[in-house]
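These notes open a run of structures that come right after.
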Structure P
């Protein structure tokens with residue numbers, strides 16, 4: 001019999017049918033699965049689940065006992081990966097943010113110079129590149145959220161530079177989440193920072209074309225991958241691991257990508273990560289041929305691509321755990337009618353981030369925005385995120401609120 005229960009009533013042996021929130025907020029690939037261990041219940045608790053629909057035949061809601069037949073039928077659910085316990089942050093978010101901002105700014109200047117060097121026929125200054133990637137990696141290791149929060153920074157006329165830094169920072173955060181050693185982080189971060197270096201050799205009129213490419217133009221555009229790999233392979237000090245992000249960021253696990261139409265078995269984990277962060281930053285950015293989507297909508301799109309087999313679904317789930325169900329910079333509406341901007345991800349309560357209230361319940365803009373930790377609100381009124389808003393349609397610029405303290 002299907003029943004609606006609270007998370008406190010969930011018992012081993014029950015089959016989960018429906019949750020009170022998006023499945024993106026949980027570490028399970030299946031939308032229907034049997035509870036076989038207390039760890040799964042703890043994961044649902046940690047995801048903020050409060051109520052859920054279950055099939056509870058054979059399970060006593062009071063005692064939690066299950067019939068032998070029920071236990072015999074139990075099929076393990078499919079967590080996205082073995083439970084990961086990355087090293088805890090050694091420095092609080094607020095304290096790390098200034099250093100993260102310095103690293104981000106320096107990386108943007110370095111990739112800008114690197115692309116200019118390639119365009120002018122000069123060698124890459126790998127000493128400078130390595131230094132900024134080391135600084136970014138160190139920031140991520142001290143606190144994974146500070147640098148990642150800055151990936152909301154985008155500028156239309158400097159897209160390639162911001163995109164290179166953003167994807168590098170996002171990949172580094174995923175690598176930390178996966179438990180990468182520092183050497184691997186440096187290889188991944190460097191590869192992502194330089195993954196579009198080949199675009200310097202593509203005609204500007206094609207790079208910046210507003211609208212869909214003609215078939216011949218797209219073939220020219222796709223050349224940036226192999227041209228970039230050639231540049232990096234001729235750069236002293238870079239082994240094959242540094243080239244993975246460049247060569248594989250447009251490959252797809254079902255073999256439909258380019259340049260070599262490789263399928264998952266032939267792709268590195270660097271390449272699988274590169275594909276996800278590349279799509280995420282590109283789709284959330286304003287381009288000459290499309291308006292950027294909200295981070296939440298883009299995560300849903302990535303989730304769909306994962307289920308369809310275009311990108312690695314397991315890594316998409318891990319990526320969601322890195323950036324949060326409501327990434328920093330998201331514009332949200334609360335159950336009280338107030339509007340807010342997400343300021344900081346809460347790993348312990350993914351659906352209850354730190355936000356900045358920008359309007360009151362009636363929709364009037366606050367003269368002074370107010371920080372609010374949704375995870376700390378246990379008394380009435382208990383505010384919660386009710387929906388995602390598109391800030392552009394509302395004339396809201398999240399940067400105006402998030403960058404005030406850093407200005």
Structure Q
């Protein structure tokens with residue numbers, strides 16, 4: 001189709017869904033094209049050779065005159081012998097790791113990855129020594145040297161693998177988006193990790209101390225609020241809201257983690273519509289789950305009690321930010337570390353509450369396949385780290401050998 005590409009034409013073509021994709025070639029500027037798609041994404045393009053195109057921009061970002069001016073510039077450069085396709089490819093390949101991370105990957109990751117912000121921060125911190133390296137120069141040798149330095153620094157193999165996986169994903173996108181010809185991490189093998197090493201979880205004594213510290217913390221905060229209101233009342237100020245069973249989010253957050261095994265990010269992203277107290281069920285939505293898969297968890301009596309006391313609401317985050325209820329809670333590090341100090345618990349991360357949940361289930365005789373489903377693990381291999389905690393399975397196995405030997409001797 002040929003026509004004059006102007007605002008009226010664009011408005012007409014974008015006003016309603018298209019039955020089929022179509023290209024509109026401008027009848028005034030040869031090579032200037034409006035590409036309209038059924039998806040609703042319409043772009044201005046310049047054809048600079050057989051099968052070679054330069055995308056100028058989308059109709060929602062550029063006016064027709066802006067697009068025409070840029071197309072004129074590109075096509076004029078081609079007439080003078082320039083090759084804008086190669087120039088753009090060279091510009092993409094000129095990115096160093098920091099430039100690609102900041103300008104290209106971060107805007108995409110923060111929208112499409114559940115933990116995009118955290119991943120970007122981790123990439124910057126973990127690969128600081130490689131940020132000024134050109135993408136096109138990045139090699140398996142650079143990464144092996146980086147890994148050697150991390151090992152010398154005492155970083156755990158599982159952490160090294162996590163960081164390499166983050167970088168592998170970034171470089172994979174760089175290849176997909178034509179910023180790189182190949183992924184240098186294809187030649188880098190992951191660290192060997194003992195998947196069945198001991199995991200850190202709360203002992204019964206530690207669990208008791210943690211619960212006591214939580215209760216004491218809530219009482220301190222309630223007493224502090226009551227004291228503040230006495231002071232305000234004496235001066236004629238409006239009293240602050242009375243603190244209820246839980247003084248703030250920390251106690252219900254910790255208790256729910258202990259009784260559901262949810263990851264911290266899953267807890268932060270949890271919304272009240274995800275919880276059905278009548279059916280005793282909690283839903284982790286795929287877009288907030290690490291695996292990307294929705295899963296449904298049964299709620300025990302303790303979890304139901306926590307959520308009921310915390311206050312069911314028709315909408316909103318279960319644990320909203322104290323500063324903006326329209327946003328989820330972002331961090332509990334300061335309060336968590338202070339809680340551990342008061343409970344005299346060392347070497348314990350918030351994520352270890354998830355290990356505590358799983359370990360308690362396995363020690364109670366729950367099958368590993370059930371534990372896998374509750375945790376949302378993609379494979380049973382990830383759950384096998386808890387297998388050694390099973391109270392009967394290994395004992396029964398070796399006992400059978402003795403029984404079999406005795407039977408053979410008697411017969």
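Overview of values
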quantity: Winner on FRET efficiency 1/(1 + (r/R0)^6) of positions 138 and 258 (r between Cβ atoms, R0 = 41 Å, to 0.05) once structures P, Q are ranked, highest first; calculated: P
quantity: Given 17.2 for mean count of other Cβ atoms within 10 Å over residues 50-57, calculated: source structure among P, Q; calculated: P
quantity: Which of P, Q yields 2.5 [distance in nm of label points 7 Å out along Cα→Cβ at positions 2 and 306, calculated]; calculated: P
quantity: Parent structure of the calculated result 26.8, given that Kirkwood radius over Cα pairs in Å is the read-out and P, Q the choices; calculated: Q
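Each value in this text was obtained by applying a stated rule to the coordinates, not by laboratory testing. It should be emphasised that the depicted structure is a prediction, and the values quoted were computed from it without experimental measurement. Cβ atoms are built from the backbone, for glycine too; each structure is taken alone.
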